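Below you'll find a set of structures to go through.
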Structure P
Amino acid sequence: MTTKTSQQYTGKLAVFYSGQGDSLPFQRLADRLDVPLYQSIGDIQEDFFLTWRDGSLNLFDTVGATGRSPLQKGGLAVGIEPRNGEQRSWPAPKDGALAQALGRKTRTVVDATTGWGQDSQHIFRMGYELLCIERSPVMAELLTDGFARLAHLDWMLRLNLEPPRLLQGNAIELLADLESTPDCIYLDPMFPPKRKKSALAKKSMMVLRDLLGDDQDKEQLFEAALNAAGKRVVVKSPDYAEPLGGKPSQSFQGKLLRYDVYLKG
């Protein structure tokens, strides 16, 4: 697994070291992200902080933590277990809307908007050769930690599997300079929330939106993906959103979402 860091994050984030264990990984993390390192939870002024807890790197938010430690609220880490309804076997059967959209003849996939990595890991467990791209240095750190934990799971070791490769940087630029042409490029950009009668978003997506903002360059990313893909581009969208690239070649419906497929050639 290779992680490439090309930009730094400053602003709403800090790193917290509780005083237990070696402080060097915490200092190195703060240095990589160019953010403050705190040893007292009460000194943190930023909205979010990273720290290792229970063997994983977690992102905590300090909002609404008045009178109690933000650590009591629970943090967010990259999950490495299948979601409800997903197969635990490897390779998992290529069924369901996502697999239909990716295509049964597809071998190589680039997930250009990795985020929390749940779709990436589903794609990986179905046996596709996968490259992940994430432009947020914060999310890249969380993903690197998650993929390192994934690599040490019993089934990964037993099958001698490597976790997905991860590149950190702007996908619009990185897609133009790939070492080889992938069969499929997968996009799951952040769309504006539905204005009326929308359910509360998952905490992970609310935090990601608050920390990183909306994807303002979705259209440019789609064009870059279409230029770089060998056979198809798949766009995951909420069911209320207009297709990102105009009328798709195919669409496959999931629960409250759909996968729009744009075939090349």
Structure Q
Amino acid sequence: MATETKPEPAAEAANQPLHDVQSGRDHREIRIDKVGVRDLRFPIQIRDKAHSTQNTIATIGMYVDLPKEFKGTHMSRFVEVLNAHGEIVHVENIPDILHAMQSKLSADTAHLEMEFPFFLTKKAPVTGKPGVMDYTARFEANANGKEIDFVLTVIIPVTTLCPCSKAISQYGAHNQRGNVTVQLRSTETVWIEEVIELVEQSASSELYSLLKRPDEKHVTERAFENPVFVEDLVRNVVTRLNDHQHVTWYKVEAENFESIHNHNAYACIEKG
């Protein structure tokens, strides 16, 4: 008589459907505005005014809304959406990624954040020695239905020299490094390099990664000749942004890491 072979327990378990807890109903019925993954590092390719494109690494956050009846979202689907666009994410694909998140996760809204270092080769002001400067840039894109909202953020380090210190001191004036953060919306593409140049022109002096003695003399004297308070700095930036025909909204923040105070100086202007 033939003996019936019973399936192995592991094989039998593999054939059983796995319970999907996330799709279960949540009795609290509270909608979640944003749920997803963050701190995901991924190679991206962005537009570069000088070289057409620039390859860099972004720290990414991906989120959708969660209706009140669902217990949880499916975290793996966010990464699946990202990987579906290839080994390198192109900035032009951002609307496609947002709509794919909405579709794959059955969401009304989708949010994508990318923060990355942006590099420029700058020549020292006198000797012309080249050096690579890095800046921090961020893309924040939101989809609500078919509508896309996009905000560009660039953080630019600068030098400021205190006008008050220069006016009252017999030997020079105190200066410090600071950060200017520009967030903006626009009707057309605004280059990251444009924002960097606009801010650096508004400070006492721009920064460089490589300076020889003649360059250091030039930068020091330039800062001394162009003193600005933190208030002057944000106003200078905003004046230039107001002249930009494509910028529709902005928020400009300046923070000086004070060299003679135990605190930082801060100013902010927002249009809207």
- Taking mean projected area of the Cα convex hull in nm² for each of P, Q, the highest value is that of structure Q
- Where is relative contact order in percent (Cα under 8 Å, 6 or more apart) largest, in which of P, Q? P
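Any read-out appearing in this document is the output of simple, stated calculations on the displayed coordinates, not a laboratory observation. Worth saying up front: this structure is predicted, and the values here are computed from it rather than measured.
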